[in-house]
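Scrolling down, you'll hit the structures one after another.
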Structure 1
Amino acid sequence: MKKNTIVLTGGGTAGHVSLNQAIIPTLEKENYDIHYIGSKEGIENEIIRDAFPHIQYHAISSGKLRRYASIKNFTDPIRVARGLLQSLVILKKVKPSVIFSKGGFVSVPVVIAGKLSNIPVVIHESDVSPGLANKIAIPFAHHIFSIFPETLKHLPKEKSSCSGSIIRSQLFEGNKQAGLQKCDFSGFKPVILIMGGSQGSSVINDAIRNNLPHLLMSYDVIHLCGKGKKDSALEGTKGYKQFEYVTDELPDLLHASDLIISRAGSNSIFEFMALKKPMLLIPLSKQKSRGDQILNANLFKKNEWALVLEEEDVTTESLLASISQLATQAPHLKAKMDEAEMPKTPEEMVNIITSYSV
């Protein structure tokens with residue numbers, strides 16, 4: 001029987017890859033021939049090749065469209081144009097029935113190529129307001145899905161709808177004891193998990209490490225600190241386990257955790273909510289981003305699913321006080337998360353995406 005073919009794209013950060021990770025096992029069960037188009041050097045290359053080495057990964061040229069003055073603003077359009085030509089060649093060869101884009105700058109030439117090739121393109125927007133890459137891609141899309149209902153006011157009404165969040169099934173399969181064993185924790189203390197995003201956060205890392213002696217009096221600490229951001233002087237510290245980045249281990253570490261301190265990328269915070277984990281969100285500041293994480297965090301705060309500490313307000317003292325407040329309010333936050341609508345399963349999302357196939 002001839003397989004249907006689907007092209008997935010998205011990259012730049014782990015958040016632009018995680019949904020694709022979530023739906024790949026379901027696509028495989030439904031006998032889809034899966035191709036992934038990403039950049040040569042982006043995190044998506046490493047994640048997809050490591051997790052799904054049997055899937056054909058196509059690396060294309062990718063540029064970043066910046067909102068600030070940079071000499072690369074003159075050269076990156078050439079890379080995007082090259083990526084568009086490469087995408088057209090790939091699509092002509094693999095002949096997918098549908099393209100699913102999770103966003104990020106690498107997805108722009110793929111989406112445009114899909115439109116030019118008369119292949120339906122489905123986009124998924126995770127944040128409250130669309131990012132620049134998706135803003136460029138939206139006119140070329142067949143349909144756009146959002147996580148937040150509030151996002152729909154930023155999208156073309158005739159081809160947009162809210163799908164809600166989609167959570168990887170593997171997250172629910174995590175094992176608390178396995179997570180504790182990975183960190184050499186006894187389980188006698190509550191566990192705080194710190195996540196600064198796939199790139200890590202120096203602001204969060206410094207505040208945690210400056211507070212470590214105080215924190216270790218009451219908690220065990222799992223610290224996902226980002227690539228190249230481990231502190232070798234802290235290796236072997238009892239009750240403190242640092243990782244640069246994790247993939248397969250994450251479900252176990254999440255189940256081992258009682259409290260979470262994190263950036264406010266929408267995929268991650270919806271995963272925390274699905275697992276009923278009380279969270280303190282420290283969104284990227286407007287000086288470092290377009291402000292999407294601030295919007296995400298404030299919506300979670302408004303719904304009483306999380307506490308928020310602005311990055312500009314992070315100090316050794318303010319972080320310790322916020323963690324104390326989080327521990328106190330944890331039962332209330334859990335109760336509010338219990339009332340929230342459950343996220344969609346990967347199976348449900350695959351059915352929605354593939355309904356647009358030609």
Structure 2
Amino acid sequence: MPSITAAVLYGREDVRIESVPLSEPGPGEVRVRIAAALTCGTDVKVFRRGYHARMIQPPAVFGHEFAGVIDAVGAGVDAWKVGDRVVAANSAPCNCCYYCRRGLWELCEDLLFLNGAYSESIVVPARIVDQNLCLVPETCSLQHAALSEPLACVVRGMDAVTIRPGNTVIVLGLGPIGLMFVRMCALSGACTIAVGKRADRLSAATELGANVVLDISDYENGLDLENAILRETDEGRGADTVIEAVGRPEAWEQAINLARKGGTVSLFGGCPSDAIVRLNTHRVHYDELTLLGTFHHTPHAFRRALSLISSGAILAEKFIKRSESLLELPAILSALATGAEGAVKIAIIPPSHSGPA
């Protein structure tokens with residue numbers, strides 16, 4: 001039986017590069033020869049924890065941000081052919097449940113997830129082929145197209161808030177998601193205040209359009225940092241919109257403190273499942289704040305994300321700093337998990353891939 005090379009998750013911080021059987025696509029499915037898969041904060045969390053309750057149970061091939069070329073199609077597939085350059089989202093809704101019927105596809109009760117991108121090939125399920133498989137323009141590299149899935153989450157987050165030209169927006173956290181929010185806010189014409197750490201990410205925030213960049217390491221405590229951020233807003237009143245992209249309870253609380261009266265706080269960063277946040281009820285009630293959470297993406301957001309990348313509005317090269325072989329993935333994940341590796345995104349290239357990604 002033919003085999004391919006893949007990264008298999010066995011448990012907590014246990015990823016092994018192995019030969020696994022080459023899968024054939026079933027009815028409605030396509031098989032994609034992967035050109036590049038991108039590292040992701042979620043994958044690092046899965047690596048640390050050893051599993052993901054909704055997305056992956058070991059042992060299993062993992063990774064979920066990828067693009068490549070179709071090399072086989074299953075029965076009944078007419079819209080796609082071998083040789084098509086494609087990118088796929090990592091999920092698709094059922095379109096039948098309570099939430100799908102109300103247009104809340106990201107909250108689908110039967111959301112189908114796809115993992116297995118850290119590999120030489122992947123079979124894309126029929127539901128994702130139908131809804132979330134997209135053709136990549138020839139002018140867009142497959143490596144850049146692989147950024148579509150995380151960007152789709154940010155597009156969905158932007159859709160949930162109203163940002164007008166001239167608004168002041170604070171983005172807390174300058175990981176890949178935070179930096180994408182910085183770029184999207186700049187494209188919206190907002191005055192963007194980016195708050196984070198690491199010299200390379202602070203520099204990236206400036207390059208992506210942030211008007212003000214603050215390094216949290218310059219401040220002794222959270223109150224000093226909050227005061228510094230507020231001084232950058234109109235008359236020190238706070239921001240029209242605050243986007244929290246850190247995923248820690250203290251950052252959620254801080255985000256609420258930084259919004260102006262009548263402002264909106266997007267609590268985007270996912271905290272641990274047992275996290276408790278202290279809510280400043282006076283601010284929320286008397287200052288009429290809007291607090292909202294956004295999760296995941298939709299088919300519409302995924303297509304918009306690819307369009308933003310292929311048009312050059314989102315500068316993919318600012319996020320993907322370098323390429324590494326799939327064979328190096330265990331060491332890369334270990335470095336990312338300990339903070340020793342500071343790259344925003346790393347493109348993981350399978351050993352069988354040849355030609356430009």
Structure 3
Amino acid sequence: MKSLRNSQLYQLSLAHFREIIREPEVLFWGMIFPVLISIGLGIAFTQPSEAKFRIAITDSCPAELDTLLARYAVVETKNGASARVWTIDDRTLGRTQFRFVKTGWHQAVVSMKRGESDIIVADSAGRVHYHFDPHNSQSQLAYLKLSSLVRAPDTASDSSDRLTPMTLKGVRYIDFLIPGLLAFGMMSSILWGVSYTIIEKRSQKLLRRMIATPMRKSVFLISLMLVRTVMNFIEAAILFFFAWLIFGITVQGNVGALMALFMAGCVGFSGIAVLVSCHTAKTEVGTGWINAVQMPMMIFSGVFFSYHNFPEWSLGAIRLLPLTALADGIRSIFNEGAGWTEIATPSIALFGLGAICFTIGMKSFKWF
């Protein structure tokens with residue numbers, strides 16, 4: 001025990017750990033902020049939905065739509081402007097509200113450009129004609145809902161007899177989000193906690209002083225990685241506890257496999273962090289490199305939304321990203337009941353990537 005306390009690795013790890021826990025900002029952004037994000041998004045996506053659409057009607061209102069509005073809509077006046085509001089209550093899909101404002105064509109186009117309207121409705125031989133951006137998902141949804149109402153208004157009031165809500169574990173958005181946040185939190189914590197720490201110490205000439213000590217370079221880097229790994233487990237445990245407490249999220253798969261995959265992710269991103277920071281001496285440049293590594297994976301790896309929304313030709317490259325492998329593996333354990341067999345490939349890949357990057361980074365590491 002005494003020899004362990006006198007070892008370089010123990011003393012360096014203890015010093016780095018004390019440095020972290022003495023910074024309230026680090027604890028907030030690493031532990032509290034991810035919990036707040038998950039709670040906010042979870043509440044937003046688990047509450048009964050209420051879709052609101054704004055429809056601009058040109059001077060000549062289509063006859064069939066005018067008849068329906070006279071029957072179903074109510075007139076509301078707000079800030080001196082009147083509009084007809086058609087509200088549809090659905091116990092399964094939630095409330096849908098259409099707000100129709102009559103205006104000229106030019107003003108309708110201006111309202112579309114400003115984001116004040118989702119669709120422009122015009123008359124075409126007494127029938128409804130729709131104008132909207134086909135690449136705008138909000139406008140697409142408004143068109144689908146409104147056109148179905150125009151075709152059959154009496155059958156769109158309640159879908160409870162045609163739809164069965166899924167209540168299986170793992171199908172909610174919060175079930176998709178939490179594993180992604182765990183993976184992203186690990187990557188972000190290690191890149192900033194290891195890379196930025198090294199770069200900042202180098203820019204402040206602190207690493208130069210360490211050359212005169214008998215400390216080995218590998219021990220210094222491993223101690224940083226070890227402390228961040230421990231912090232990641234603590235941060236992940238806190239996030240999971242609140243997700244379980246508030247949203248009832250559970251781990252359906254093998255917990256041991258989850259721990260192994262988590263460790264593999266820590267090793268993988270620690271190696272990348274060492275490689276990113278092995279030469280850089282300016283914090284501004286280091287921040288750019290860290291963001292260059294982190295931002296693409298945050299966007300493409302499906303942290304908040306599925307990466308399957310991207311074009312088919314890009315999915316092969318996206319699946320090769322380390323964060324994609326980690327997030328997919330954690331989700332499979334959380335939501336699909338995966339075990340050792342399913343996480344073997346991503347774990348080995350992350351371990352291998354971390355070992356290669358760490359070796360290259362340590363060989364080319366500069367103290368100043």
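Tabulated data for the structure shown
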{"item": "Structure responsible for 5.7, with distance in nm of label points 7 Å out along Cα→Cβ at positions 84 and 324 calculated and labels 1, 2, 3 on offer", "result": "1"}
{"item": "For Cα Rg over 2.2 N^0.38 Å, for residues 100-187 alone computed as 1.47, the structure of 1, 2, 3 it came from", "result": "1"}
{"item": "Comparison of 1, 2, 3 by Rg/Rh (Cα atoms, Kirkwood Rh), for residues 236-275 alone - largest value held by", "result": "3"}
{"item": "Origin of the derived value -12500 (helix-only ellipticity at 222 nm (-39500 (n - 2.57) for each DSSP H run of 4 or more, over all residues; to 500); candidates 1, 2, 3)", "result": "1"}
{"item": "If Cα extents along the principal axes in Å, for residues 140-299 alone is computed and equals 49, 32, 30, the structure in 1, 2, 3", "result": "2"}
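Computed from the coordinates by the stated procedures, all read-outs in this text should not be read as laboratory data. The model shown is predicted, which means the values in this text are computed figures rather than measured ones. Cβ atoms are built from the backbone, for glycine too; each structure is taken alone.
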